[in-house]
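S.K.: Have a look at these structures, which come just after this line.
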Structure I
């Protein structure tokens, strides 16, 4: 069914914990269907808190082993500030990630550090790229969740084609990954950032601009849609991929609606 709906990438979520092993039969079946597999590690990972360090290290180490089986990424959120600045927790984050890499076995798997959607979470674009750059390892890559960036900036960024091109150029310059990994959806947000993921057709942020930016930048990419209507949004995204500029007018209409809703919310 997934391939019939033009799905070519699948991210498997591990919310409560990680399995002892992942069934190879599932992986072989997915590869036979042409599906790229990745996984999302538990949200309980918190590299910013000393008490959670051992558990987080265990999850990252096991996650990277699963990523090797999948031949893809093990994506994770770095954790929470808990009253500290990024500068204050950065050393601990890097130490835990370096320990994970020292424990790593050979394979095609990688760790993906995701940009996060809440202001209390470690994971701005600058912070994620800074960690990747300092680690200087092909085993760790950024995972840009565009909706999370949009929520953290209260819907101010990214909004334009230029915004997306600027971020892609920044990633190229800072870390130069072989493949760009993205999460995409619409999003509802409040003062603290992310509330919930919504359909990509809300253009919060606008997918057609990202697609056009990627075409202009000529990059290899993988996108996971995290929307409330994944199959419907994949169908729409495929149409956008064919001709993103055709949908620029649609984006402008959606952005006008968003602006009116935000004005109503603050009245």
Structure II
């Protein structure tokens, strides 16, 4: 019996290795290194800014990018869903790069999305890129979601917004010369990292973040290879340029 209990503790410890932890408005979350917020007690998975079909959107304007971003993003999302088996998935807006994105999806990507949605609640929060996601994309559409002490929306509001979880800004931290996606928080609210393969990144010292954390106290939960590490924002370097972060086409 003691061996079984010790084995369970070891397995649990191994499963938690590399995960970040954050408490927002009194609610405990895990941060997956792939870039998702996990509310284990509610079996809820939160992702932001998938920007599906961004490649095909650019192609319409004559800017040719490899047309694999949707498949790559969905494959990474499939890894998360297999890992956490969520009862509910919430996508915090800009899930598609534009409202007609679902119409341009490859048949295989449509099937992948439908498989991920099967057997669970799936909520699309409206974003500035996709305010009117068509119904054939599956799931439910909401402008925002009130979850007791938590309020989930796409675009963060200025000032002290206790319990707010938002996306939109694609936060990145620059440490030791490397730019990495991150979750930025003061313990009261959080801006989560962009999940999409072709999503860009905005440095956490950019002026766009200043109104969100007026007390200046914020910490970055930085995504690295198979782990999340927490640092004070003051240890992260500022920069002037907005650059894309290209993710590998093969998810881990």
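The numbers here are math on the coordinates, done by the rules we state, and not lab data. Predicted model, so just to flag it, every value in this text is computed and none were measured. Cβ atoms are built from the backbone, for glycine too; each structure is taken alone.
S.K.: If mean count of other Cβ atoms within 10 Å over residues 114-121 computes to 13.1, which of I, II did it come from?
M.R.: II
S.K.: With distance in nm of label points 7 Å out along Cα→Cβ at positions 82 and 138 coming out at 1.6, pick the structure among I, II it was computed from.
M.R.: II
S.K.: With distance in nm of label points 7 Å out along Cα→Cβ at positions 98 and 178 derived from the coordinates and found to be 2.5, which of I, II does the value describe?
M.R.: Only structure I yields this read-out.
S.K.: The value -14500 for helix-only ellipticity at 222 nm (-39500 (n - 2.57) for each DSSP H run of 4 or more, over all residues; to 500) was derived from one model only; which of I, II is it?
M.R.: Matching structure: I.
S.K.: Here mean projected area of the Cα convex hull in nm², for residues 74-121 alone was calculated and came to 3.6; which of the structures I, II was it taken from?
M.R.: II
S.K.: A value of 14 was computed for relative contact order in percent (Cα under 8 Å, 6 or more apart); which of I, II is the source structure?
M.R.: Considering all the candidates, the number was obtained from I.
S.K.: Out of I, II, which has the highest value for FRET efficiency 1/(1 + (r/R0)^6) of positions 50 and 154 (r between Cβ atoms, R0 = 30 Å, to 0.05)?
M.R.: II
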